[in-house]
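Participant: Dropping the structures in below, format is structure tokens.
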Structure P
């Protein structure tokens, strides 16, 4: 693997800004790496090389200039974009046969913002149909495989982005998250994914611009690179009514401060809302206890009251599917996967009373979480309740004798946090005996991304996992030869 592919995004951007390398050189380097590993991984099934080269040339000519404050300027860094985001002139399928040949005329707000900040888009990363489900496969492109063990899933729905990062196909990637779509694949692939506060990153155009369940966010191989991408993504956009101005201090500076933490909480199962694999729970607890070295108190088995999360999320997610996808059920039922049909139909059966009750329960959960975070600086728990499972399995059906009633319920550990509106980050925190990645979910205070990133960067330095990336794809292995 070329040494530049192993370099951090920050270092590569530094070289770009100093004109020691050119965006065109990086485009060719990344395309060569993609060609090398894609037959095995299927992470970036749609490429736009000529568009990327043209964007690189425009940056080199100065036609795309840095923002006045220089914040988030990527200077021609190649990235990949999730196939839920429109890119003008590039095939964008949303993972659905309905849109298998769809080529949008304009880009989504988040893509426009990234390109205005000097990103060069190489292609589209794979996602399940409409991002539905935490396993990345679809009828258009097939399944995406985990580079740590190609017989296993990479998680989802931002699975293609996570795999592209872990395998060195790009330096940064975007993702989105409704129930854990940034956090689960980050955990399964040993990269970092941040679900920001609603409104932190512009999103749209959207059929539901006032909703707060689905957000856009950054993915990277380490926390400091993540902060760089977040600076490029975050900010006010008048077209998105929930967005707000970025903080006075850029995230790339905030992440360099040693965190000041008084108390952090750890809960393996968020108060019993989900079963958790014992090995995963042990690895995550050991990582959480590292914060004791900062002199702060680590309180085990503490969390806000999230007991209503499963009921509330089922209702609100189903209602969200009616808003965004019901017309497709009427027109293209035969082309939708069963899980999407089930979700839309569940929403259509809801009554106003059920939706109103779920909204009231969510409000109670949010108040409980906000009060809890007044007493704790961080809430820590697993980002995924199991290690990666076989790629042929559509979703996790059972764990520790508990059978999950639907395809989404095995990610309650992440969607419970979605309902609180708190920012949450998945950080690689260890490996199982079989050599599979485990992610720690780190939850910050309301709009507290700066402190959250600083804490995650500190812990990342203690754990020493980030330098292991990127890796070449690894075939199916036994525990004896795992690492």
Structure Q
């Protein structure tokens, strides 16, 4: 049966998209999952929203369709094609977002009680990896910019100091670019990591376009990272939660080990609509038309940034950052206030606001018209000094504080806890992940000591907090 299916297409031109296009013409009767029968049934509201073609692309692991857990056919081929495009040793399609890629990367290089150095501005998915691997975290605080209320670059001298004093660290996990688009020097960081035999894992979720336009940034994979995870839905126009995991060409990490790690956390029922979407997005980005669209995005965003820089009382963050992230602040106005005005008066929703600034994410779906609307709104807002009535006390951002780890996340997982009033939680052990969304950077993780800075920040937000009983 498998050989018959494969005969539907040229083995040298294998593709999930082409395979399904030809398979749909085969007139085969399936008594398999999914039970909607490729659209013979679909809940009416779902059918109206998604269309029948979506269901017609949804199959299970029937003959010839391959399997994400052990790719030997079309999935193997498209992943190998992705590796060629991204210049990787191996690439993996992820249908559970960058979160699954981060966890799999950690599983691939860490064992129980291994030490792992983590930049504190990493996504909370790293916590899940700490619970599952039982690794011991050491936290590295990136530089903090109080004027913009953001984390900035990893201090390379500090990184080397930490690694030189902890020769048993197995991996360093960091985010590049940051949520706000700040870029660290990955080449120098990778050199330091190699010097101390430390694996470098980079969460490059927001850098999925970097391979296709040099002005955006240099992909971490090409600067010596061992594993890089990218979210195609962040900037590259894919459906949630489409992502990729890449292994560096010069890394000694075994792709089979990564596959085994992915198998621990990935469903055995892959979404073929998402796999089609991932393949289509990669093929488009790698085409002349796709590269031109990325070029147009960069050109249009740069034009907007130039226009914003001449608006009185408006400042644009533009130091060493990915141009697709537009971070702005207005004189004598908090980021929260600015965000509220844009939402209420101009019907513009930003990605994230903090005490000082507001972040706008752009991607392939960001049109000239959208950018022009933002420009007009900020022009009008600054020209008219618009304010909104604040009925509640002004919201504050969390001031970066060095975490004090009493227990690893794995050690406190599942242990008894109780809720106490936040104001009485000083010096207690946190038993919950507390992170603002977005960006999902932890304020507190289970096993960490609650400090006065946590109390000051959380008192107005969380009346009670879970602590170790």
Structure R
């Protein structure tokens, strides 16, 4: 008797990133999906022999035909964006060409103080999720405020997200003091712990905005609830000097002395590290979100990602927020990160294409504590899948599928996206919400912000 599947998805290339199986790539492959999970993966002939029919007794022209016949297509695990501030899409392009400290203190923080609230967060998160899904991102790791409102938007669009409740030492529209930040964070964590698509986390912003007591308190909360810790770390040369001035240590040494660096931590940026700090990150099992394009645009520097890899640090890829990148395109980050590390290290073999795809998929999921659920095409994992159309001039001919994914593919090549076995992008269009409505709301917010808040100098 044959096994049953809801979908049998076919492609010329199935890029599994399954570490336990040696990351096989199946030519003329197929993926069987049943009840939201991957029921089988392998050569198309083997999958058809095992499953034979699709949902409700339909044959191969049934449910699975929604994804086409598979010719000139590639299926791979959904991309994982390990560092962003999703609602900042509404601030995209608002204060460009500035150093990080000035950008934050004179533009971003005042704008957030004026505009942040449930409606802003909901509408902006919808736009961010739409942008990411259409670029093949099925999971993202966020650090912001009002994350409970963001969770509603994430759920409506059917995405997977790790949402970090932001912690800082100064008052904002979210909280008046440290105790209130943690009270709100704990309420948020309790509300969403155990959800299918939403993973709550705690996000002490950075060592220079969240001091020793906040960092330690965040680490204890993460341990209590078994959730990730998301922070910025050593993003700028100024930050390193400031932490040395305040505490007499470099940032990684300072945090390690507090006992807060563990395998729960995903640290964004890590641009200004010395060799000793890299060794500490590797020893503590800290994962790093490499945000090459944001670091380039803000002139923060060149993260020693290739050196961290050699030391055993798990490197993943993030876009940062769209106010400092200015997009949420992991495919773009893949190519930039690879080429940048080759140049900085002087080694053309650094950050090879296969490793970069691993960073954007399986390693990203593992860094967020989701490695048992997503990040590779493996039996029993959630069916978080992306299909790209290879029938494009810039993807022809094909010799190495990893090379094409890293150096040639674009978001416009993303044809279909599935999260937890549910199609969310079909033929490049969102299936479960009105794209035009999301875009119109974004334009409305843009007009309000322009008219009420932005000086002619900024514009």
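Read the figures in this text as sums done on the coordinates, not as results from a lab. As the structure is a prediction and not an experimental result, all values here were calculated from the model. Cβ atoms are built from the backbone, for glycine too; each structure is taken alone.
Participant: Assign the value 140, calculated as volume of the Cα convex hull per residue in Å³, to the correct structure from P, Q, R.
Facilitator: Values: P: 131; Q: 168; R: 140.
It was calculated from structure R.
Participant: Determine which structure produced the value 1.18 for Cα Rg over 2.2 N^0.38 Å, for residues 209-296 alone, calculated from the coordinates; the candidates are P, Q, R.
Facilitator: Details: P: 1.43; Q: 1.18; R: 1.03.
Here the read-out was taken from Q.
Participant: Could I ask something else about it? Which of the displayed structures (P, Q, R) returns the greatest value of mean count of other Cβ atoms within 10 Å over residues 41-48 on calculation? Walk me through the intermediate numbers first.
Facilitator: Numbers: P: 23.6; Q: 11.4; R: 18.2.
The structure with the largest value is P.
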